[in-house]
Structure P
């Protein structure tokens, strides 16, 4: 009986894992725009992973998790990219990853959704949400959205760098995540 229970549990675990789709890294992006003394500064992350389990017919079953590798940040220049990894900013040495884990997904109509969850940066976890659109493109499903992140909620820019007159508190984060679409027509 124990073996049967174990086999059933393993089958359920593998079935659940099979539904979650990792992103196609070469067709995905994670970018941001900050403002330094009122001037927009564009950047992004070169390395991040995501698992998306999306069921538009039953959004309560949908899940997403994203891991961002802080040392892969591109802040627009070599000097800025080096600086932003340091302790007052992201402190990449002590906090090498940032993570988002979804807690709910709400349909808004016309292929639009709102995902809510918990964002962890520099060991601080705060609620976060984002509206996004879903598009099926051949063999791919694309999730595209943006949201505002308040850097000071996560102690990104401590000490003298907490002055929002120099670097704005609000950072616009945009993403495009592509996954294989299992329902795609061949």
Structure Q
């Protein structure tokens, strides 16, 4: 019998896709009020992998990703996605989004993004939100899956995620040592 165990807290990850880079700081500052200080922010990455968003958001889209210092409980992902959806609506113009925000969780084994869209590989979390298993960490690196979005499988994103995972693993190790020390006292 498998015994349920409390999962590790996760590193909160957010990806923002937009055409107008000037919106980034404003939206990030609003996210900071909810999630705290970001600890890693990527450079801008061109988003030319698909034309899926062009009709709604225009051409010449760019992506920027970041993580937050404060670790979060994994069961918070649906609420986090619902919260970020409010910013997509707030920064809409005549029903068209100016920003797409992809929150997700980085844990030792994987990167999971939150979405409101169901698909064969997505697991329902509740509150109309699904978990998209985007990347797995295996054999010392991130591995793309057949359904991984092309930008998440590309080297600029993977390079950022390696740094984020390394930082996260250090944080988890420190947290576990502190917990063990407290138990011994």
Structure R
């Protein structure tokens, strides 16, 4: 896989380390082992840094528009998003600000599979209080223009969406991330 084939994936994730990228490439069958995939990922990421397409940090690579330092929350979000890439080709808007309702979800995702799509909001709970997470969930549920917004963002009609949470605190009516992934890959 060339550096130019890796770039769209990294653009979606915004920030990643070579091992996580290698795990995705291995899961997709591009390389036969995670070790080989990690080595090739490292080469591609370094080449993209040399071209000025990515920035290198301490153990990670990021797009120029990403300001994260790859702390705990950022790593957990990248790990969750990487799981999605292992099972398909999602369209991801990471930490996309929605000014209409003053919300910044961790990720808005459209999973595509067999000509169909599944849209969801992904929240990674690392340090958020249950009350703060519940406020975000309530905002999504009460926003009457959410489907129009998501349809415009993804460029396809979105008839509904789920709220998926990676972490220990799962509000009522939300999907737990690992359970959700098992359902999506069926």
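Tabulated values for the structure
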read-out: Origin of the value 22.0, where mean count of other Cβ atoms within 10 Å over residues 117-124 was derived from one of P, Q, R; value: R
read-out: Top of P, Q, R by distance in nm of label points 7 Å out along Cα→Cβ at positions 45 and 157, largest first; value: R
read-out: Which of P, Q, R yields -4000 [helix-only ellipticity at 222 nm (-39500 (n - 2.57) for each DSSP H run of 4 or more, over all residues; to 500), calculated]; value: P
read-out: Ranking P, Q, R by distance in nm of label points 7 Å out along Cα→Cβ at positions 93 and 109, the structure that comes out highest; value: P
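Since every read-out is calculated from the coordinates, none of them should be taken as a lab result. Note that this is a predicted model, so its numbers are computed, not measured. Cβ atoms are built from the backbone, for glycine too; each structure is taken alone.
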